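Down below are the structures I want you to see.
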Structure P
Amino acid sequence: MRRIAHLSDVHILDARAGTRRARYRFTTKLVSIGQRAVDPHARSRKLARALRAAKEQGADHVVISGDLTEVGADAEFEQFAEVLHDARLPADSVTLVPGNHDAYTNGDGWARAMRGPLAAFAASSAAAPGKVVERGDVVFLPIDTTRFQTIAWSGGVFTKETAAAVERRMTDPAFRDKAMVLVVHHPPFHPVKAMKWIDGLRGGANVLDLLARHPRLQLLHGHLHRIFNHILATSSAVGAAVGLRPKTDASDAPTRLFGAPATCDGPDGEDAAPAPKLRFYDVADGALHALCG
């Protein structure tokens, strides 16, 4: 594998709801307020445009790190699947994980989507913790960090059991020489501390512990709607807390966490500028290297 495309926060809407479902229209406007226009056709076009860009740039694998839909309704997953199928990407070259928006309607929407409209991509997408998607010299570990909750909350969870499952994969000799990439929606940090309990990742310390003990492990995330590059910040003291800090040009430490912008915030239309919202990484020396940012 040479190149990875990273999309996130697509927030697909049901284009067929029209005026028939007042409750759906009210809910989607509520969760979108102040952030993005409630235009189902525009959001589908933005996703299609980003997928085309991934193909044009020679991406060998496409990762979409959550919030595929606006509220996790079945019809939204169907619309998302329609756009993804139209892109004509090999099914095993696409890895999907859910975000908090994908779990707002019910607790099993993701599982139903994996059995239904997204079944073609189920083998390479999030399921039980510890699942691996091996693609040449890269191994993806897609994790579902969602929990069924009211739209007033947007956090996620990464349990000790999930961490143990990832740990077993990290110590598997079969993957010793491969780049290991954890794919989650919620990152183990939040840029606004006051929002941590509502919008953050419960169990983020479990993720940081994995990163601290496994230098080969890197992480792709979404949720925050903008590009992030973080390195691991540790102390030499035994038992010291592990933290993160933004990557700067002056730092020689490798980037360990990569956050993607929101695809739904990108431009609309075939000739729209600037470029669609996604990131690219090349794989070299057992690690991901971001292109242009």
Structure Q
Amino acid sequence: MVDAVRMTRNEFLRWPNKAITLLGMSGVGKTTLAYKLPQSKWFHYSGDYRIGTKYLGEPILDNIKRQAMQVDFLRDLLRSDSIYIASNITFHNLEPIATFLGKIGRPDLGGLPVDEFKKRQRLHREAEIGAMRDVVEFIEKAHTIYGYDHFINDAGGSVVELEDDRTYELLSEHTLIVYLKPDERLVQTLVQRGIDAPKPMYYQEEFIDEKLRQFLHQNRLASTDDIVPDDFVRWVLPALIAHRRPRYEAFAADYGYTVDARRAESVTGEDDFLELIAGVLD
């Protein structure tokens, strides 16, 4: 256990088995930064990968099988055990998780009913809590089993919305938490990316209820079943980012430190990375 919140620059640099959590919105550069560290020395823990492989593995497969059973040819093969289905989740391919989360809206466009959507959102929240609590165990495994010197936790963009104090305390007690804060230009880039390629997201239930009411009213729609799924995701994204930004900043103020995401982009290797973190501890 470390007292990362009160760690000095010299204490950090002398820390023999560093453990760091990278925090920030999706697309801000957490994974890119983690991969700039030497893989021979740093154990890269992906929260999203852990969610998809341990906690949502079965629901993801059930969702895929449910779709496959609607095709006569595949249904017969599945029922006779002639084929099996597996999801190929990797650090670079988390699409099965996104496909499971889905989007609200018209069934003929692949949209989900609100109740089913919320059910999957709740499963994701519990999975993310589990994945973040597993960090403590994996810090130990990384060193004692796999022989890594250091540990980097690449946390999901929705960690700050879990509202689970015990999880936050565990991360703070066992890792040094670093928030990659985007400037306004980067925020607009992230918004545009989401508009160009709308993806399923995690939303707090109160937030999604409010935004659905607003969207239905503004577009004069009678029901969520009338929503074009991608239209809603594009519309709600700027509000979601605005909703999360103060949460990231408050989280960093309570549990860790803030680094300019633009500065993180200039990191080329381990020495740059360590100096970037040490700089905010001065």
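Brief remarks on what is shown
- For Kirkwood radius over Cα pairs in Å, the highest value in the series P, Q is held by structure Q.
- Per relative contact order in percent (Cα under 8 Å, 6 or more apart), the highest-valued of structures P, Q: Q
- Read-out mean count of other Cβ atoms within 10 Å over residues 65-72, computed value 28.4, structure in P, Q: P
- Among P, Q, structure where helix-only ellipticity at 222 nm (-39500 (n - 2.57) for each DSSP H run of 4 or more, over all residues; to 500) as derived comes to -17000: Q
- Read-out mean count of other Cβ atoms within 10 Å over residues 129-136, computed value 19.6, structure in P, Q: Q
- For FRET efficiency 1/(1 + (r/R0)^6) of positions 121 and 185 (r between Cβ atoms, R0 = 25 Å, to 0.05), the highest value in the series P, Q is held by structure P.
- Structures P, Q were shown, and log10 I(q)/I(0) by the Debye sum over Cα atoms at q = 0.12, 0.18, 0.21 Å⁻¹, for residues 145-232 alone at -0.61, -1.05, -1.19 was computed from Q.
Laboratory data are not the source of any read-out in this text; all were calculated from the coordinates shown. Source: prediction; values computed, not measured. Cβ atoms are built from the backbone, for glycine too; each structure is taken alone.
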